[in-house]
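Peer 1: Scrolling down, you'll hit the structures one after another.
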Structure P
Amino acid sequence: MWRRLPGDDWAAFDALPPAVRARAREHAYDPWSVNLLKLWRLFRRQTGSSARAERRLLRYLDQLEVLEREAFSTIHARHHGSPLPGLAAGVGVLRSNQ
């Protein structure tokens, strides 16, 4: 469904803005730091603003998480005959309060 770009995950993670790093740590799945850094650079070029690029990337991460959970739920339903319990109950992703 998604393609993981090659590169140094830790160096890419360190190069991201603090808010994006924090959101990536809370993401329900591994958001692939190299992919995030490439998107960050693309959005920054497109928007001409680091702040707008950061907001856009944070929104994109939220959308990506929804798509990933839906894809996982579809596979889960196919194998188990019922929707993913958390999605069926309307529960959001549990996140730490740190």
Structure Q
Amino acid sequence: MAGLDSDKVEKALLNKMQAVRQEGRDWKYIIYNDKKKQVSRTRLSKGAKHILRPNRVSEMAHQLGLQTSQQFQDLVNCTLSRKEALEIMERSLTD
């Protein structure tokens, strides 16, 4: 599995998933469903553009409540829709 570009990840979180970004030591991204209920959160290091290695991709997928790293890659690469991602994230809240 290849790494992911941090800029592309941030763009997917902010635009596609409509995450709210909070500043701290790292950027925190909070994802809400259409009913304004928090369903997920993750964080991304501040700073220059960098490549997220497979271990970090896996960690972020887990933080978001996705079942696999591939689902996170699909989310970032636009083959997994917001609706599909939210369904997976919401299911993981009840498991």
Structure R
Amino acid sequence: MNVPQPTIRLDKTPEYREAYANSVQVRVSLWDFFLAFGTISQMADSVSIQNYQGIYISPQQAKALLNVLTQNVNQYEAAFGEIRLEPQGNAAIVQ
């Protein structure tokens, strides 16, 4: 039996915004995952991270996000080649 798929509408609220992040910190609790997005500025002897948005998501949504990101990274690498990460000493901080 074919079940008709619902139509999905994507609407933007007045508070919607887009921004660039080269830093994401992750904190995990029993109840949720917290993602803090920000930008990194590196000076000669220090690194500054300016976090501008924090998002809480459920463990189920975190796993769904993992699956979507894995699929998209695999497609990106198939089209453009392997994404190489910098050595740990110079990498953007991801906790």
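Computed from the coordinates by the stated procedures, all read-outs in this text should not be read as laboratory data. Remember, predicted model here, so these are calculated numbers, not experimental data.
Peer 1: Out of P, Q, R, which one gives 3, 14, 27, 29, 18, 7, 2, 0 for P(r) over Cα pairs in 5 Å bins from 0, in percent as computed from the coordinates?
Peer 2: Values: P: 2, 12, 20, 21, 18, 12, 9, 5, 1, 0; Q: 3, 14, 27, 29, 18, 7, 2, 0; R: 2, 9, 12, 17, 21, 17, 11, 5, 3, 1, 1, 0, 0.
Structure of origin is Q.
Peer 1: Could you tell me which structure in P, Q, R was used to calculate helix-only ellipticity at 222 nm (-39500 (n - 2.57) for each DSSP H run of 4 or more, over all residues; to 500) as -11500? Kindly include the intermediate steps, with their values, before the conclusion.
Peer 2: Numbers: P: -21500; Q: -11500; R: -8000.
Traced to structure Q.
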